[in-house]
Structure I
Amino acid sequence: MTLLSAVVMLLLVMDPVGNAVNAVVLLKGVPPERRSRVVVRESLIALGILLAFLWGGRYLLDVLRIREPILTVAGGVVLFLIAIRMIFTPKDGIFGSGPEGEPFVVPLATPFLAGPSAMAVVLLLASSNPDRLWDWTAAIGIVWAIIVTSLLVGGWLARVLGDRGATAVQKLMGMILTAVAIQLLFSGMEEYLKRRPA
């Protein structure tokens, strides 16, 4: 996997446009002068979570005795479920309803930004190419910068897109993510069958 493909996959999973609109809704009750601080704080928490999974993920997999093909299949399943919810969004949103008030860690940092699908992708990157952790760190950094920018201009973006536009973008990203998820599922199963003893 290239640096560019890692960035694209993380962008699809972390959905900067959809999360910018989600952030506008979440921060309605927060005073306008605090919104930028909350966005930066939550984004930094999400960045920390993803980097911890990137650099410590291999050890977690070793402790849990999870092999790469199984992780690939699991990541594909999670991505597929998220993609389906993006396309056919339930009333309580993609990740369900969250607590009231100013968000702290939940739901903006996780699961909106550093959700199960993003964690699965990061673990997959770390386990499939452990010698390229600095490349994957750069990919996470690039995606993080895009996410922070989209969240900071979320109010403007929500006004430009409107409800229908934001929904259309979310569903389009869900369609693309479905294809990525199916590819992960088939790749994981193929690798598992290759490694299985005869």
Structure II
Amino acid sequence: MPTGYQIKDQSSPYYITLQVVKWIDIFTRKKYRDIFIESMKYCQQEKNLEVYSYVIMSNHIHLIVRSGIDDLSGTLRDLKKYTSKQIVKEIDDEKESRRQWMLKLFEFEARKRKKMSGKQLWTHENHAIQLYSNKFITEKLDYIHDNPVRAGIVECAEDYLYSSARNYAGLSSIIEIIELTRTIERIK
């Protein structure tokens, strides 16, 4: 069932939240975070995904992104599909201590949808909110970067490796982004 958080303007920048089904803490493992990062890099290079901000938390990911080819829905669909397959394969192949539990939950979630078979890692929603003002951009950028601080993971936002807070602080980072000047004109 779709929510009101849909991508209607495929060329606009959006604040996106990707959530793992049942809030399973997949991204506590570096190898799963790295799969997502590598896939995001691929989408930047091959699908013209413009990444302005991100944070990978244990069971969800926040992004501010835009499609340079006016197909944000398609790019996010492909990103989620690929990362889902790769992460589930990694869980199935490797010595994951929570392997059976996670795979059963992923299968259960997939069976809830009549058209799906196999395993479902991501919820179907992207919780997409179009960026509409400079104030809103600032709020979402700060929210994304402060997420690991609020969760008690780090004391300073820029200390969290899997966040664009490092980019904005001028530190080394694991992925390149397009820095916002906190004005909507920059990303339209």
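The numbers here are math on the coordinates, done by the rules we state, and not lab data. This is a predicted model, so every value here is computed, not measured. Cβ atoms are built from the backbone, for glycine too; each structure is taken alone.
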* To do: Could you figure out which one of I, II the value 47 for relative contact order in percent (Cα under 8 Å, 6 or more apart) was computed from?
  => I
* If mean count of other Cβ atoms within 10 Å over residues 68-75 is computed and equals 19.9, the structure in I, II -> I
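Of structures I, II, which gives 22, 12, 9 when semi-axes √(5λ) of the Cα gyration tensor in Å, for residues 20-75 alone is computed from the coordinates?
Numbers: I: 35, 13, 7; II: 22, 12, 9.
Answer by label: II.
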* Name the one structure among I, II that helix-only ellipticity at 222 nm (-39500 (n - 2.57) for each DSSP H run of 4 or more, over all residues; to 500) of -26500 was derived from. => I
